[in-house]
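Undergrad: Listed next: structures, encoded as structure tokens.
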Structure P
Amino acid sequence: MKKLSFFFSLLLLAGPAFAGGERSALVQQLTEEVKLRYQTPEVEVEWKAPALEVLLGGDVPKDVRFKIPPTARLMGEGTVPIQVYRGENLFRTIYPRLNIQVFSFALVSLSRVSRGEALDSGNVQIQRKRLQDLPSQPLTKLEGLSNARAKRDIPSGTVLTSGLIDLPSAIKSGSMVTVQVLSGDLTILSSGQALSDGQIGQLVRIRNPASKREFSGRVLGEGLVEVKLED
């Protein structure tokens, strides 16, 4: 994941009320950085302690800027290093205690799903989950899972991954399929013969029955393959 960091230019004046306002601005800037780092808009940042003026030792410079080190851990509850600069010089590093929660959406079983049972809106649902609680590459949408079945018994409340489901092929080897060819703003519909089975999202080989030419396309749905031509 690409690591991002940027400077926050804030004007700090002495006084608890103003410092509280600056703390809110800093929390907002932290929130934006976390969104960029994890590529999700679902972020909550809570400043726990100490107060900003306490961290700055009461000697509040008039013009400072803040830098979040790219290696700083920006998830969960704990201290986060924030470098305080005056001009080009590092003034000090403060360590506020923050509670940073990052969320994403994933498919979750609403009840126990037995092996071989079909997945549908009655037993699975998209739910908002903490990113740190999610397995690697969770399923994030129900679309495209038509006729999918559980490979094994799935307990209620389980975040679904591709390893837990058996998705039937949308394309069968030897079958004739519709080929949607995209070239810029132009869309051309043709037909071809599938040379392999394929699930939605997978690449399959297709043969043009007239020219015998073979090419690859991505499965969009049952009997439908998309081919994108480079400009």
Structure Q
Amino acid sequence: MRRGRIERLADRAGLGEVAAVHGPRMGPLVGFVAGVAVSLAATALWLSFGAPRDTGPGRIIWPLVGLSLAAVCLGLAIATVLDRGRRIAVCRGGLLHVRRSRVEAVPWSEVRHLRRRARTVYELDADDGPSITWNEELRGHRELFDEIERRVTPLLLEWVRERLTAGDHVAFDGLVVTAAGLTAEGSRDPLPWDQVESVTFSRLGEAQVLRQGHPEPWFAGLVPDQAVFRTLMHDLLARPAER
């Protein structure tokens, strides 16, 4: 898909200037096509040289395995070809997602959660809108995540602080933050701020909350909006008098 069409779609959606466009990599398609060829070649070699000497169930099992692998690779290759036109564009006013016949526009102010599910799996949730996921098959997948995080973190942080100031709670999936402390899914007792020993993060952003006097984590798990959560925890734990 040409950049000119992306720019027209972004302008029509009111997202403004397009800063960057991310599309699928060629590597997965090449790999799937190669998988079809290798599976068929291996099956043909087995039928020519291995099958005549095999008097057991392998005469049937190994060709079925080879053909099954070829079918799986072929299906993945077809799906990848159909998805070649997918584009995720970072615009001045939001994110534009074009996939096949679907066009989704998400203003930055409507982004509610940004998640990193695994090392190279990402997800964006919008208010009453789409959920957009991508992984390493998209060119510049990490740069896309970093750019979105940079743009939405100030907005989400402002929204979170307003809710806490108003006496409301903010949910980071299984972990809930209130002005009084933390509550977690699967934990009966809330954790007041004055009993929080520390909040640390792994390389993938998994949060680990320790309770004073307890060696085992009170909470451990991935949280969305990691930059927002880190900043919020730093502020709340550094200013006990204001809590």
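What follows draws every value from the coordinates through simple rules; no lab data is involved. Nothing here was measured: the structure is a model prediction, and the numbers come from that model. Cβ atoms are built from the backbone, for glycine too; each structure is taken alone.
Undergrad: One of P, Q was used to compute distance in nm of label points 7 Å out along Cα→Cβ at positions 44 and 212, and the result was 6.4. Which label is that?
TA: Among P, Q, the structure yielding 6.4 for distance in nm of label points 7 Å out along Cα→Cβ at positions 44 and 212 is P.
Undergrad: Separate question: So helix-only ellipticity at 222 nm (-39500 (n - 2.57) for each DSSP H run of 4 or more, over all residues; to 500), computed for just one structure, reads -13000; which one of P, Q is that?
TA: It traces back to Q.
Undergrad: On to the next question. The value 0.00 for FRET efficiency 1/(1 + (r/R0)^6) of positions 92 and 180 (r between Cβ atoms, R0 = 30 Å, to 0.05) was derived from one model only; which of P, Q is it?
TA: Source structure: P.
Undergrad: Which structure, out of P, Q, was semi-axes √(5λ) of the Cα gyration tensor in Å calculated from, if the result is 52, 24, 12?
TA: P
Undergrad: When distance in nm of label points 7 Å out along Cα→Cβ at positions 76 and 108 is calculated, the result is 3.7; to which of the structures P, Q does this value belong? Don't skip to the end; give the middle numbers.
TA: Values: P: 2.0; Q: 3.7.
Clearly, the read-out refers to Q.
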